[in-house]
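For reference, the structures are reproduced in the following blocks.
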Structure I
Amino acid sequence: MNWFHELSSFELAFFVVGVTIIVAIAGLALVAPRVRLSGLHARFDNGTITGLLSALIGVYAVAAGLTAVAVWGNMGEAASDVGAEAAAIAALYRDLDGYPQPLRNQTRQALTAYTEYVINQEWPLHQKGELPRNTHRGIEEARQAVLAFEPTTEGQKIMHAQVVRSYNRLLETHWRRLQAFTDTALPVELWVVVILLGALAIASCFLLRVDTFALHATITMLVAAPISLVLYFIAVSDHPFQGGISVSAEPYRAVFEKLMVTDPDRQK
């Protein structure tokens, strides 16, 4: 289903709403004539059927609303994890000011290479739903550079301890971002529940007694359209790193352009 998340927001909205309405009208064309022939309308009036429709829409609204809130919360948490990792990169880069040369440049070069790798390699793969194999290489190179330093004075020991804390913070935020990438999608079972509730709500429109098919189809579309729009919102927000609405790599670009590119040591 990666192709589904590679669609733009407009394309996904058009697809979800269009397919839902087409299926709803096709179902109406198949079911409504049989309902009229069955004599159901002699036993149940539109008031009873409308009550059923209202109840089903109410249940769907609660389930879909809670699901939409959950996926949007996942999106916000993923964006927060990305921002935290970018901030950790910047903090570690600044903390290296006290390191002697050439170790300072070596460590900063490893951080810069990692940041560029995230922007240019990881993010395009994230948007395709893939996780790169070498995602830990840049952080491992930075770790080796940090551990290569042996402080000799009390000041250097304090500074080195701060660098190690900053590195551990970067490692923590890195793993949180990877976890957000792999673990935030809705379970299939929840998708099945939400889609079935929406389908039942739309199908209850087929039972209404309406004089003309055109009017009946209009009523069905008016019910199907908002249901499909909610499904679209859930779908477009379900995978925080994919689709038309997704977490951006802009925090990493900001660190790279405003901190690393302008570093006087880098320009030498």
Structure II
Amino acid sequence: MSGDGTGANGSSTSDGGKARQLAMAAQFFIGTSGWHYDWWRHRFYPPELPRSRWLEFYGAHFSTVELNNSFYRLPSETAFNNWRASSPPGFLFAVKVSRLITHLKKLRNIETALANFQARARLLDDKLGPLLYQLPPNMQRNDRVLEDFLRLLPAGVEHVFEFRHQSWLDEEVFDLLRRYGAGFCAYDMPELTTPLLATASFAYVRFHGSSGLYSSCYSDDEMAGWAQRIWQLAHGLERCYIYFNNDAEAFAVHNALALRRKLAGLQQ
């Protein structure tokens, strides 16, 4: 599996049954949550490489990245245009939606803020991937609020929800997402691991750390196990987005590359 978004769709084999199985699997987009970390210099980025070229270097190794700074403040038009220009063809940006919408307003009275955010994100054009709505851990389940928000979401963009309060992890909530074609973000973190499932034509998985939040590296055995589970999940889907958020010491880079190798091995 290369740095381009790859999957089983294009694979061929003399075994007809295996070919049909592979044809059902999604295209995989595997990357990290962010790329602009000083502590990745030497560990991933060459020491002499200027920061202005870090995204270009990253894009030579991965097919996607999750924008996290958009959660804290709305990046400028210039920033979005530069990111699009600095990344290779076929590269996709998942964009984490502003905390103003998810954490401060908690999905209520957000029409103007949502329109402004989506207009800015659309500057990525054909490189715009899913919009990630991460709900805060103190926001308990409220189906009416979620459905009212889902009704506002425009078509033509993939929308995915990461629920941090356990009350949301219920089949009725998953069915609600399915009705609106919205994605469920499965994730693994020390305090909570969600079910591994998809509610749309795509899957979305985040890894926040194995033993320590954002600061621990998944073992080779853990990655092998996750690869098997994700491979099964991907059957019948169009795309599978996977991001590693354990950025300390560039663990995210190491784990993303390892998972990509494991999934590639399952295609053989």
Structure III
Amino acid sequence: MSSTIGLSSYAFFWQLSDAVSAPLSIHNALACTADLGVELFQICDYAPLEHMSDDELAAVRSTADSLGITLELGTKGIRPEHLRKFLHIARILGSELLRTMFNVPGHAPDADEATAIFTEVLPAFEAAGVRIAVETYEQVPTARILDVIRRVDSPYLGICSDPANTVAALEMPREVIDAVAPYVLNMHIKDFAFSRKEGWVGFTYSGAPLGEGLLDYDYMAGKIQPSQRNINQIVEHWLPWQDSEAETIRLENQWTQQSLEFLRSK
């Protein structure tokens, strides 16, 4: 048993964005991932993906296959038609996992509606061998997500753990980790920290290089046991834009390298 370390498209957040003068394509990001010796890439909340044709999606899969990279998929929202669309995308990409979040603009399902939706769509996911991992985040109480997962009671529905997100809802990371551990299917790994704003008028809550912030990785790994349970660990960043494009890209790559070295040392 083992846990595979992967990179998220969020590890290339700025380099994939229009904020830089020469944005990477998803094919470029896959090549960079392979250059780092990483064999797993999660395409997460990457807007162009939803508008790609089947042939374009197949080309992404072909690039990944040629580089020895397995793909995972991430989106937001649980409307049935949206989940079915991403199941179709997952099949083309060969992804066995779809990460999602409950809420999107115009749709914020309560526990009853979410339970009904997952009960409706999961047979198709199970038939395709694709699991759904719902991410912990500040817009939906973790207890509500867990209530839905327990009610649906399927091995194809679980948690994508990200304790950094829930701090904004005053849910403490250790409490969230303890609660979700038995249900985790996927882990997002990013560090985080508070810093005083200029003049001491409040704080900024933002990202930190992995191992230098407030994330107690050893506690999290001890509770979730990714290696023992074959749970993949996906590197993300909350990196603010720096003083220049060049510095932002340099730091984004540096944080990725540091994250990989940190996780490989464990």
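What follows is calculated from the coordinates using simple rules that are stated; it is not laboratory data. The shown structure was predicted, so the numbers you read here are calculated from the model rather than taken from an experiment.
When helix-only ellipticity at 222 nm (-39500 (n - 2.57) for each DSSP H run of 4 or more, over all residues; to 500) is computed for each of I, II, III, which one produces -25000? It must be structure I, since only it matches. Tell me which of I, II, III gives 14.3, 42 when you compute Rg and Dmax of the Cα atoms in Å, for residues 132-243 alone. Going label by label, the one that fits is II.
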